[in-house]
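What follows is a group of structures, each given as structure tokens.
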Structure I
């Protein structure tokens, strides 16, 4: 008998939901969108959030097969290497990670220290690819728009959509990061909404909608089609694109965008230490004081 277990872990510091998805018959599991805790003022990391995932997997005697990323996150660091070190498994992301790596290595002048061929990951995934998880198949949907490399994972009646969609009362992902595009996001979301109405939608973040006093991360295709604040079945592509572009113009950048992108595009790995054995990340500065 096939039984799919889905366990969410919510990190309130970054508003991120990580998932353990398991086939309880074969005792195999996957982790989707893990979190490495990071304190920006001290530049220190810790593994408290990742350790909760490890504890849950060990308590159930599951074998970790996959450590999956929906995209290069800009708001939290991935714990993928730490989880792999402790539990094994392969780290996978969408194959268009190479486009994201190219954009940000140029922006941050990292060409000598970061490969742009996706080789930091164990597996690069594309539309239509399938990963075996015990008696289940994880089907890959290429769902760009928020970033060029966004993918969603469709397993039985569940779809893990990363930042593509939020809860219906919160709307959709922003598209103003380098390589993002509102028209592209619209069509990606149509792909998700074409799944059966009873498909469960699991998002990567929740920030609480204005009139909601609790965190939530599960909806359905039908709920999204009927009530999504930004892209329900009555919203045209033109209307959505105008709304998304206008809204994005008012948003500030995520607080952890520079450390997150530099770590996550390396599959969660730190850059090489410098000759003082310290690790460093770059922060670009746009300044009017160039001649001072």
Structure II
């Protein structure tokens, strides 16, 4: 199922939705560069089996959302998209079921930045291979981008993330081309993400929500050590892999990745229910007295 919503400035956004039969919690997924929300269909169906409903947002400029392909004018625009996605996901969740947020790579960069700015609230945050620090293998053109984005903000680079990850053209591209998938990234978007990554690589104030981070030690694009340092400074749980994958939700780690996310969310959900029950019993006891 798909749902159309509007960001604060009127940009049309698309949500891809997979509801669980017996929903225990709702998870909003925020995709990375070179993909869009529907690329998480396999993960969503796996999470559905654990009672987790899933909504995946297409950022502006990606997938079926509006805007120039691969371009955003500012971080404020992305934060507006995030706020709209959170609002819609809360409306779609059953009754009072909790909402969790997950960002992959670019999505993790945006999500953590917004959380530290106090712009989002949820029962917990998950980040997968977050862009906090690049590896030595990935292109590092921060200085050039910082200069050129002012002159040519909408000039777009062609970044084949899957090829950069695998070091070759991935087999999946032999299939029919997806018209909603592209590899474009504007200079302005690159600058916005690079600036936010530098902030995340220094911040140590915590963002006030439970955090689960998953990252491969051999990730060829985003540096595991950046995530490890971030968790050490800000708290949270870190799960590591050693397969050389960046897209953990689609690689050989995909089944374990799904189990780890489900375990973490359901454990927190059960603990919250127990706490609420204990508080209710205390309230009843005080009434009897």
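Upon calculation of helix-only ellipticity at 222 nm (-39500 (n - 2.57) for each DSSP H run of 4 or more, over all residues; to 500) from the atomic coordinates, which of the structures I, II produces -12500? This value belongs to structure II. Given a value of 2.4 for distance in nm of label points 7 Å out along Cα→Cβ at positions 136 and 248, point me to the structure among I, II it was derived from. Derived from II, not from the others. Which of the displayed structures (I, II) returns the greatest value of mean count of other Cβ atoms within 10 Å over residues 120-127 on calculation? Greatest value across I, II: structure II.
With distance in nm of label points 7 Å out along Cα→Cβ at positions 112 and 160 computed over the structures I, II, the top value is the one for I, the highest of the group. Can you tell which of I, II yields 3.1 when distance in nm of label points 7 Å out along Cα→Cβ at positions 24 and 256 is derived from it? Source structure: I. One of I, II was used to compute distance in nm of label points 7 Å out along Cα→Cβ at positions 16 and 224, and the answer was 2.8. Which one was it? Here the read-out was taken from II.
Looking at volume of the Cα convex hull per residue in Å³, for residues 40-151 alone for structures I, II, the greatest value goes to II.
Upon calculation of Cα extents along the principal axes in Å from the atomic coordinates, which of the structures I, II produces 64, 48, 37? Attributed to the structure labelled I.
Comparison across structures I, II (criterion: mean count of other Cβ atoms within 10 Å over residues 56-63) gives the highest value for II.
FYI, it's all coordinate maths here, none of it is from the lab. These numbers were taken from a predicted model, which means no experiment stands behind them. Cβ atoms are built from the backbone, for glycine too; each structure is taken alone.
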